[in-house]
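Please treat every number below as a calculation from the coordinates, not as lab data. Keep in mind the model is a prediction, meaning the values are calculated, not measured. Cβ atoms are built from the backbone, for glycine too; each structure is taken alone.
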Structure I
Amino acid sequence: MKYIQILALFLCLLIACGKTGSEPEIIIEPPYPIEVRLDSIQEGEMYNAKIGDPPEKVYADLQFFARGFTQKPYLGIVGGLNGRIEDLEGRIPLYNSLIFDRKPSASAGGQIYFADGTVNAIYNRLGKKLTAWPEGSPSALRIGDRITDIYGKLITIRADRRFSNLFDYIGMYEKNIETAYDPFQERSDRWDFNFSIDSKQHIRLNLVFEDGKLVKIRSTYERY
């Protein structure tokens, strides 16, 4: 029995020593919340947003609420609001990202992210990090481009028939809450407003609009 135990210990050590840094990294699934609370209102106020207010007033109130956070809340303006490149003129600096794609979706599509007034990250639709998009275009968007130069570049890229179908789908959802109100927000019937109380507590809001006013707020509280 003693020899069997020694042999087993030797095999365990051999296996451990045989592992190298080239092995695939273990992927840990994100944790599930240990507490979830749901709530909704159709009158009154929740997190500084008031039922019955028009979108522009709701936006101003969310902006004021967001000032109390070190990590800025996420505000997503839901809906197919940008059907043409021309719809983006003068509005790109009001947002934090852009998505372009073919229909159906293709890896050549692009995801462009902004920070501090410039392009700071670019990915294709498979999540591969790029330095320029679309690849092969002399007018491609590049890391470090000023956000105010993006629209002109997009017009030039779209005029090149090799890339024109990359604009079949245009997404511009993540609103930079530190910038001015965008009148296109009135076209959306739902905004998503998410923020963190701390590293373990998160609030997710759906703000529902009808006929130019806020009619419902749905809230999800998650604790991890």
Structure II
Amino acid sequence: MTQPTFPKAVLFDLDGTLLDSAPDMLATVDAMRAARGRGPMQMEALRPVVSKGARAMTAAAFPDVPADERNAWIPEFLATYERELGRHGTPFDGIEAMLDALESAGCRWGIVTNKPEYLAKQLMPMLGWDARCAVLIGGDTLPERKPHPLPLLHAAEAMGLSPDEVVYVGDDERDIVAARAAGMRSVVALWGYRLDEDDPIAWQGDAMIDLPSELCAPERWP
């Protein structure tokens, strides 16, 4: 059996994997709730659904409102979120050290997210990643989004690499499904956002890590 080798590139999901964006999202839904005469939402009620997207977060914030009505608020959610973007959230502990370690090993890294591209791009200079991130694919960059493999395949192609030379790291099942379909090794980031009923073992990623530093551990890529 061929032994794993250190990847030439690592692609990451953004929210819940690199970035703890839940505080920005909480400020967003709280502004929407306040506009409708409602009080603040508890972080523990929102945090598990942050990786599920705007519709899931709006549903968590307004569970008593019919889905059709809530879904009509998505443009308002995105506009409010754009105002809160990067004001409260920060990279998870250990992310910056992990990115430094990847770069020191000559490994390029990029981002494939379902967040709209224009929002993801605005975050890059705020985080100091605009000159470091080799490729950025948003949820609306291409005709398909995760769990479809196209965004991951497109990112690998943009870096001039084959899928088997790239690893994808994410905190949601659709990340692992997309990586498997793209022919990439997958790593489950266990520090991310998950619902109580989510079972990361059942996702059948190639690896699961509790801390960002574990991605660069020598024993992971002998």
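Annotations
- Relative contact order in percent (Cα under 8 Å, 6 or more apart) from the coordinates reads 29; which among I, II: I
- Given -5500 for helix-only ellipticity at 222 nm (-39500 (n - 2.57) for each DSSP H run of 4 or more, over all residues; to 500), calculated: source structure among I, II: I
- Mean count of other Cβ atoms within 10 Å over residues 112-119 - structure with the largest value, from I, II: II
- Among I, II, structure where Cα Rg over 2.2 N^0.38 Å, for residues 40-159 alone as derived comes to 1.19: II
- When volume of the Cα convex hull per residue in Å³ is calculated for each of structures I, II, structure I comes out greatest.
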